[in-house]
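Quick heads-up: structures coming right below.
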Structure I
Amino acid sequence: MANRDNPSGLTPRYHLSGGSIRAEHLTLTAANAIIGVGDPLIQTADGLWDRAAASDQVGAVASGSAAASSAATIPAIKDPNVVFSCQTDDGVGVATAQTAVNLNINFVVADATNGRSNVELDESSAATTAALPFKIRGLWGNPDNAFGEFNELLVSINNHEDKGGTGTLGV
């Protein structure tokens, strides 16, 4: 059975140390991009937050949504030890096979619709590069999910701002 193409951003699944997943409230910049639940976020130079662009050093994942240029305060997950699931964007690349586990991967930004992120993992970017924002931990264990096009992978933030620099190399 083929995987369904249904991008929905990053969904928190579990904590690496077994702890609870907790959201903090973050204030967005005055000129923030539209934010959807599941969008990766970056802290800006003024200490406020906005939606991350591909290859940014991710510092949080939105748990709430906000209109563009709203300077809203939204809940977000900042903990670098949370594991998320996220769909890949296509079947072109190495992240469609079990051998991609422990590689790092980038993401593709898309405007949120109906308050939910449309971010996907960039299938063709999976590599050992330490600067890539996410580390692949495996395949999300849903019976309707299999390695291949539009697979939903488990990832953690590799290049997290709270970890003090570039992430770890993939294996």
Structure II
Amino acid sequence: MQDILIHEASDRNFSDIKFLMLTGLSEDPHAFSVSFDEYNYNSEGWWHSYIDPFTIGYSQKMLIAEIESEAVGMIGVIFDSKKRKEHIASIVWLYVLPKFRGLGVGKALMQSLLEQIQTDSKILKLSLLVNESQTSAINLYESFGFTESGRMKKELKIDDQFYDVLIMEKLINGAA
């Protein structure tokens, strides 16, 4: 098995993150709440305003998975800054390039992110949203202790078909 290196994204990873996001939107159109066309034609300035907060690491963070120095996956987290919600972090943008699936990249990304988040004792709850059709992602989240806490009916309309979006959560740092 190839070694998977997980590291926190920096500004040097801007192109990798943009590539992974656009590839994810193109290759897995059911996996995200936005479409490829909504992001593909945005300006570089827009992309910087969207990605830079993930690479600065204050209220957002992105981890990159590399195999043989190639960015093959990512996972992001957004920390809520509102006083009443500062105990919550939301997981976003979990994506692994198709040819690297089944190698444990998604699991390594999730494990690394959870380990980092659990060092912040004020974070007590993790949440994420996932399209009901993404069974592999749902299985991964469940294997890490996430449970469905709600369902948003007909939340996404993709190619004239409606999909429910599951709300999944996990309590950490003694919050259970």
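Points worth noting:
- Entry that produces 19 once relative contact order in percent (Cα under 8 Å, 6 or more apart) is calculated, selected from I, II: II
- When volume of the Cα convex hull per residue in Å³ is computed for each of I, II, the one that comes out at 101 is I.
- Which of I, II yields 0.45 [FRET efficiency 1/(1 + (r/R0)^6) of positions 16 and 152 (r between Cβ atoms, R0 = 30 Å, to 0.05), calculated]: II
- With helix-only ellipticity at 222 nm (-39500 (n - 2.57) for each DSSP H run of 4 or more, over all residues; to 500) derived as -9000, matching label from I, II: II
No lab work stands behind these numbers, since they all come straight from the coordinates. No experiment lies behind these values; they were computed from the predicted model shown. Cβ atoms are built from the backbone, for glycine too; each structure is taken alone.
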